[in-house]
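Next up: the structures, one after another.
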Structure 1
Amino acid sequence: MTRDQVTHITTSQYRKLKKHLKKVAEDFDMESIHQFRIEYEKLRAFFRMLSQGKAGEIKISKPLKKIYTISGAIRDLQLQQQRIQDATKQEQKKPQAYLTLLQKEIDSLKPELSELLLGNPATGSKKKTDAAIPDEFPLNGSGHFTHQKWAAIHAIIISGHFSDDNIHLVRKNLKDLFYSLKLYKGIEYELLSISILKGKDLKYFNQLLEQLGTFQDKCTAIALLRSYWLIRLNIYNRSLLERIKKIWLKDKVRMKQLLVAKLKADIP
């Protein structure tokens, strides 16, 4: 890739980021946040790949990174509200005290996010990253990036140490690989897809990433039923949520067993 080709890709990605940031600023909608975070991750994966060259590490600006982090925290809390509503459909009385606590957490994060959004963060980040883009990025740089990511995944599988964090790392590395692959076209895409797909097809990896994402969501859901939050609630809220937590923990164990078996069997 020439510098112009790289800049064309990053300009397009930043344009999409701006569009989604505008929507996030309007209503903090869960889907708007999700779409922004996907585009951010695509751009971050691309810069991680470019950083394999001689130019050194290319980093997204701190304000934009902070928006990614805070918006993610807000979305996790919004999803938790939804999960709890779904999990208590059959209950006559909802755990309102907990739902209110989640909303307070969301409301406490919104002012800082609003302030960051006012600063035109995508434009500021683009200026910073444009200055670090290399004059040329050869295809073997992509190959080195692919090898590095697969090596990290294989190391976890070979070690047999499937902690929640390590499973999350497998997901992050796979996402980096496939976000980067989607930026290529033609013969470059064909060549790179051979080393990334490793005999599988895109459908297989899309399903695997979906399973890994569902597992991560379950981990987050359990983490948000924090003990120091629950002890502040009344007896009804606490007992109901502890019951839900036990069910979710069993679900998590089952999901993890299936994921580990799949990774061991399918990833060469």
Structure 2
Amino acid sequence: MLATANGVRRALSGTVLDSASITSGPGDLLLVEGLTGDVLTSWRAARAAVPQTGRWPVAVWDPGSDDGTEHRAPTRATVTQLATAAPRIDPWARYRPFSDETPIGADDLEVHFEAWFPDTDLEARAVRDLAPPTTDDALHTWIYRQMQSDPAVRATAEAHAAPLIGTRCWFEPGAFAVALLPTAHGWLAPAWIDFFDESDHQEELCAALWRWHQRWGAELVAHWGTMMQFVVDRPPGALTEENWELTGQLLGVGRYESADRWLLAAAVATSDAWFVHNRP
């Protein structure tokens, strides 16, 4: 049963959200407004109260800001349809990582390896194995295979990936709100909040979030319209084939991510948080 605003106030009593303003939003959601500070701390307070409120919390733009999040009001039938479809749909036909087929020549390989793996023989090995011209996909896959088999390459990649691990690259607004959705399932958030350029693909996006939740324990923390942030209970833990596949999924949903796939894969393997970014 969904808690009313008064029920939410009682559930949040004694937390960092105790004195925050709670207002009504479209689609039966509630907004805890005027928040500042650490997003994750506020979210955790509301997340711990889900058994009492029945409402999944998502940090969003504060309604008073110029970037205020647009919320829709889905019908009950729409929410039921999304909840039913999510476990049945394979979303990865849509959410594939961007493939740049621009040829990469020997000079490009030299620049790449000098930047990321200087003072190694990786460039010579890549020229031998890839016989340039090659492509981004082939290069990134090749580097990942070296990371799997060569401890020195793996250590270098992990050192480069350190800034991408955990919440270090998360967006932190000056002020924000926590939307309390009228559902206990965070993977249904696209029913109420649009992700950039995906308003016509709610089923696929809900299915992607459902699969991430089922496999990795991924929980949606924040939704900034073009950015989503998750905490993750069960990261892959190693440079496995499943980790590589997961990285491709993250790049498929977050097509604006600028990190090379092998670099993101080094971070995702052990990270307990994800940052997904999509914009023009």
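Determine which structure produced the value 3.0 for distance in nm of label points 7 Å out along Cα→Cβ at positions 37 and 205, calculated from the coordinates; the candidates are 1, 2.
Going label by label, the one that fits is 2.
For distance in nm of label points 7 Å out along Cα→Cβ at positions 77 and 101, which of the structures 1, 2 scores highest?
Result for distance in nm of label points 7 Å out along Cα→Cβ at positions 77 and 101 over 1, 2: largest is 2.
Consider the structures 1, 2: one of them gives -27000 for helix-only ellipticity at 222 nm (-39500 (n - 2.57) for each DSSP H run of 4 or more, over all residues; to 500) as calculated from the coordinates. Say which.
1
To which of 1, 2 does the computed value 10.6 (mean count of other Cβ atoms within 10 Å over residues 85-92) belong?
Clearly, the read-out refers to 1.
State the single structure among 1, 2 that was used to calculate Rg and Dmax of the Cα atoms in Å, giving 20.8, 67.
Structure 2 accounts for this read-out.
Can you rank 1, 2 by FRET efficiency 1/(1 + (r/R0)^6) of positions 109 and 173 (r between Cβ atoms, R0 = 30 Å, to 0.05) and just name the one with the largest value?
1
Thinking only about FRET efficiency 1/(1 + (r/R0)^6) of positions 189 and 253 (r between Cβ atoms, R0 = 35 Å, to 0.05), which of 1, 2 has the largest value?
2
A short reminder: the numbers here are calculations on the coordinates, not readings from a lab. Given the structure is predicted, the values throughout are model-derived calculations rather than measurements. Cβ atoms are built from the backbone, for glycine too; each structure is taken alone.
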